[in-house]
Structure P
Amino acid sequence: MKMYQVDAFADVLFSGNPAAICPLGQWLDDALMQKIAAENNLSETAFFVGGNGHYDLRWFTPVVEVDLCGHATLASAYVVFNYLEPEINVVEFSSRSGLLSVRRNDDCLEMDFPAESVSRCDAPDELVAGLGVMPDAVFRGRDYMVVIETEQQLCDLKPDFRLLAQLDLRGIIVTAPGVEVDFVSRFFAPNAGIDEDPVTGSAHCALVPYWAQRLGRKVLKARQLSDRGGTVLCRLDDRKNNGRVSLAGQCAAYMVADLLMSQLS
């Protein structure tokens, strides 16, 4: 069984967010897929089944299956376009979050994802203490989204992951206005086995509608300020049902490997 490791939202190798991608002829047992993801110890391992431009896609962190993952979807599309079906320009993935499509667009891959609505809420004590900064605003959706004043504050964060792991949602997005881009962010999900995610496509489903409204523009450039870093080109389309976001970026292939399935079964 082939496995590909791809850096997503990466202008060059060793940046962006690495994902392991496993194309399958048929689904493996859920427990085995979780063990493979734990062995890879990357923020996400993606598995998909299908062909002819349409696949069923699932994502696993080292400890749990998740409903949506942007960077591993981008990396999965990269594998399809470059290794499995190089003749196609659009691939569709059926997932727990509905139908997701990815299109080649010059040297970028462009994903079509559902926009996420969030609601303003009070900041839990563990959130404020865990981040060590007083938020300008806090919103609740799939994750907590915390808005702070400056990019420098975001860079200086030294989270207490023990406290953040006590929160009830998947993760914590922290965001601020950018200096060289429209907005910047970091993403923490210790209770999903990821203290800090290098680049989080799914977080931008909530970030893009917020910043589009705040800045009065629907085309935005974002940067996630992890140690590896990654750039996300964003566009909001609020004319479609419930809104959609376009998230575009580049990928770089790091490794193609053979999994020894005789030892896994």
Structure Q
Amino acid sequence: MYVAIADAQVECVDKKSKQIYLLRSSPSGALHGELPDSDYEVAISHPDFGSKITSFLKTSSAAPAQFRLLSKKITGYIWPKWSQSGEKAEIRFSSHEIVDASLWRMGWEVEHIRDIGRFEPFAPKGDSQTLPDGDVSQIGAKWNHARFQYSPDLDARTLIAPDRSGLYYIQLKALNGETFTFPWIVAPKLPSAKVAVLTSNICWNAYNDWGGRSNYVAADKLPSAPAVSTTQNSPWFRPTGAIWWVNDVFEPLSFDGTRETRVRPLFGEPI
């Protein structure tokens, strides 16, 4: 959500000289230290976030780099977020725990459709994902294909949209009890009734500020620095270009990201 992370350990290795520089992020999330201009491989670690390896080309004229870390909490989305019956859709999630996935349909009653399966990675934290650096809201999370060595078609991550249209949810539940759910809108392949119900996803996506921006939060562009206190210096509580959309330029937004949506209770659990 574009919030400063303090006390992250950062190891910068000069790709040419192999010189190692160790830094630690300040309360503002900044890295202060002497780092000569060069091309670096960067390893980042924090107890509350997933570890990451990335690259950084430092020059005296370049803008400050922004390294993005992802929380260890379960999070996910389906891609695309809307489908027609019979189309393929891909579950994209990040988890440091073993999770069980199930499919539900929201209607007059909450209906359990089926259990999708258990995701138990081969390697420690093998289902944890990383984020691209910079403005994730523009380019999307790009999960699965950016990190897996095999196609998601080879396991239960790929679903076929049900024949019955409606609002579906995928629930992820870890062995430790943590849950996360996300919506999947399914439209019929062909008309099957004389009355059509239109389910709009426009508002949900307009408010999806995952990554730090939306059509209402930092609508024009991501601020130059992450928030230290969200009530004092964050785009969530100050004008950022959304009022009457008066700005001349608005940087693009991607739908390729996640946001937890809470609807009716599912057996006593919020989803």
Structure R
Amino acid sequence: MTSQPVHGARVALVTGGASGIGLACARRLQADGLQVAIADVPGDAAAAAAGAIGASFVPADLTEAGACEQVVDQVVSSLGSLDVLVCSAGYQSIHSIPDFPAERWRHMLELMLTAPFLLTKHAWPWLIASGQGRVVHIGSAHSLTASPFKSAYVSAKHGLVGLARTTALEGGPHGLTCNVVAPGYVRTPLVEKQIADQARTRGIPAGEVEEKVFLENAAVKRLLEPEDVAGLVSWLVSEGAWGVTGSVQSIDMGWTAR
């Protein structure tokens, strides 16, 4: 980590913050005046992404034993506190249930459900001490509905809703809020990488995936941009959102309205 603490600034930790939705959230929170630390897998590209927006970088594989606790400790040691936790780390893997690799299932659940729990657990004293601690989990429309060939992803994203609601109940008396942001398809590297897999599993040309898969159930036929999601996260971690907790905030172009 290279950034120096900013006196009086709230501190935010964004996981998966080196690309996609996570990076957009980190950039927006930094612009809002928060001191931001990004946790992502080790690598020059991730470090450069953090440096480009003036955020601190904590290299970590959140599925490794003890990594979540170490990340929290490093952020607090370097920046002095931890007021906001945004859990955005994740990835997609598309297989039918009979063909879904068991080890891939375990890894996805570790990263996208167990790690958010452990990060919340270890950040808890600091979030409570803040008096207005905020936890936001980047879920998905798949936190509320399902699609074929995505059993691990759907299970993890559904699980975040239960974790957020429990966190909201336990943290509420201390001013801590916890919510899930549930976007539809967002124009990110994760979504771009799905095109070939979706074409393969559904037997359609790659050029038809956006229309026939990504936007099939959306009322508004347009992919979200990462900045759209970051704007909602920005509001949820603000002081003005103190009364919003235990909720799932859909930003899915009407997908789950059906």
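Nothing in this text is a laboratory measurement; each read-out follows from the coordinates by a stated rule. As the structure is a prediction and not an experimental result, all values here were calculated from the model. Cβ atoms are built from the backbone, for glycine too; each structure is taken alone.
Computing helix-only ellipticity at 222 nm (-39500 (n - 2.57) for each DSSP H run of 4 or more, over all residues; to 500) across structures P, Q, R gives -1000 for structure Q.
Could you tell me which structure in P, Q, R was used to calculate distance in nm of label points 7 Å out along Cα→Cβ at positions 12 and 204 as 2.1?
Values: P: 2.1; Q: 4.2; R: 3.5.
Only structure P yields this read-out.
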